[in-house]
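Asker: In what follows, structures are represented as structure tokens.
Read-outs: derived from the displayed coordinates by stated rules, not from any lab. Model, not experiment: these values are computed from the prediction. Cβ atoms are built from the backbone, for glycine too; each structure is taken alone.
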Structure I
Amino acid sequence: MTTDVGALVVRLVLAAIFCTQGYLKTFGPPDRQHGRQASVRLIRSRRLPQAERLAALLGLSELIFGLMVGVGFMTRLAALPLGMILILAILGFKREAGFLGGWDWPFAVLGLVVTTVLLGGGALSLDSLIGWSL
């Protein structure tokens, strides 16, 4: 039971982080810090194509997969894209700043994602309720 409660806590923390970020990028004021325009500027700074579309995809991905992890639906599979987002953030955008004040935060969140992939949703999840072991 302790592992199931731990899995729930980790899932809820991940959901809070990714759903908040995804919501801001998708539905928040575009000029707000961490909003869509900030994402577009960041993506453009790396000279990636179609920055507007990538920012929209990023926001929706964070929101949808964050919600799935939070409720424990297809938990392990839903956590994988979140991990990829964090790896891309670290390697493509945060690495140059160094560990402290650079990639320390996304690295810590990546640890939560890895934990979620390893533990799955646990007994307190939709996966368990419907009998999935993904």
Structure II
Amino acid sequence: MWQGFFIAMGTYALTKLIDLAISLAQEGREFRKMRRELALKDIEAIKDLIGTFYELVMSWDSFGNKQKRYAENFADEHKIVGRCNKYPPLGQAARDVVHWCKIVASDEASHADTLRDEKKNLHEKYNFFLEECQSYLNRLV
């Protein structure tokens, strides 16, 4: 008589343990998926902001036309780069892009002969930043 009871209780306990293991595995997957989606949204927003710097500096519009926009964008650079510090490899790459944006802007102001080379370096830094963003997102999978 007690054998049936113990078999039923053992089966019930085993079923509950299997349910618990399955739910823990699903929660882990859901957490990783949620973390990746949040990082993707955040990194896309950062890429948009860095891209705005990049496009402003890379345009061949005259310095006089861009000077006001330079002042507005460079005033908020610490907020943009600060957001990247959550993702260390991206933070360094973003700082490099902003730094080269400032170098190009400075050369535009002084009409330096090296402007074309500076823009080429900026382009390389920006491409590296985009690669770092993609690499970081790929590691979250």
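Asker: Taking distance in nm of label points 7 Å out along Cα→Cβ at positions 21 and 61 from the coordinates of each of I, II, which one would give 1.1?
Answerer: On the way: I: 1.1; II: 6.2.
Going label by label, the one that fits is I.
Asker: Moving to a separate point now. When distance in nm of label points 7 Å out along Cα→Cβ at positions 29 and 45 is calculated for each of the structures I, II, which structure yields the highest value? Provide the component values of the computation, followed by the final result.
Answerer: Working: I: 2.1; II: 2.9.
Top value of distance in nm of label points 7 Å out along Cα→Cβ at positions 29 and 45 goes to structure II.
Asker: I would also like to ask the following. Could you figure out which one of I, II the value 12.5, 35 for Rg and Dmax of the Cα atoms in Å, for residues 53-92 alone was computed from?
Answerer: II
Asker: Name the one structure among I, II that FRET efficiency 1/(1 + (r/R0)^6) of positions 77 and 117 (r between Cβ atoms, R0 = 25 Å, to 0.05) of 0.65 was derived from.
Answerer: This value belongs to structure II.
Asker: For distance in nm of label points 7 Å out along Cα→Cβ at positions 13 and 85, which structure out of I, II has the highest calculated value?
Answerer: Top value of distance in nm of label points 7 Å out along Cα→Cβ at positions 13 and 85, among I, II, belongs to structure II.
Asker: Here FRET efficiency 1/(1 + (r/R0)^6) of positions 37 and 101 (r between Cβ atoms, R0 = 35 Å, to 0.05) has been calculated and equals 0.95, so which of I, II was it run on?
Answerer: Answer by label: I.
Asker: Tell me which of I, II gives 7.7 when you compute distance in nm of label points 7 Å out along Cα→Cβ at positions 5 and 125.
Answerer: So the calculation was done on II.
Asker: When helix-only ellipticity at 222 nm (-39500 (n - 2.57) for each DSSP H run of 4 or more, over all residues; to 500) is calculated, the result is -31500; to which of the structures I, II does this value belong?
Answerer: Answer by label: II.
Asker: Ok, one more. Out of I, II, choose the structure whose coordinates give Cα extents along the principal axes in Å equal to 97, 24, 19 when calculated. List each step's numbers first, then the result.
Answerer: Numbers: I: 46, 30, 22; II: 97, 24, 19.
This value belongs to structure II.
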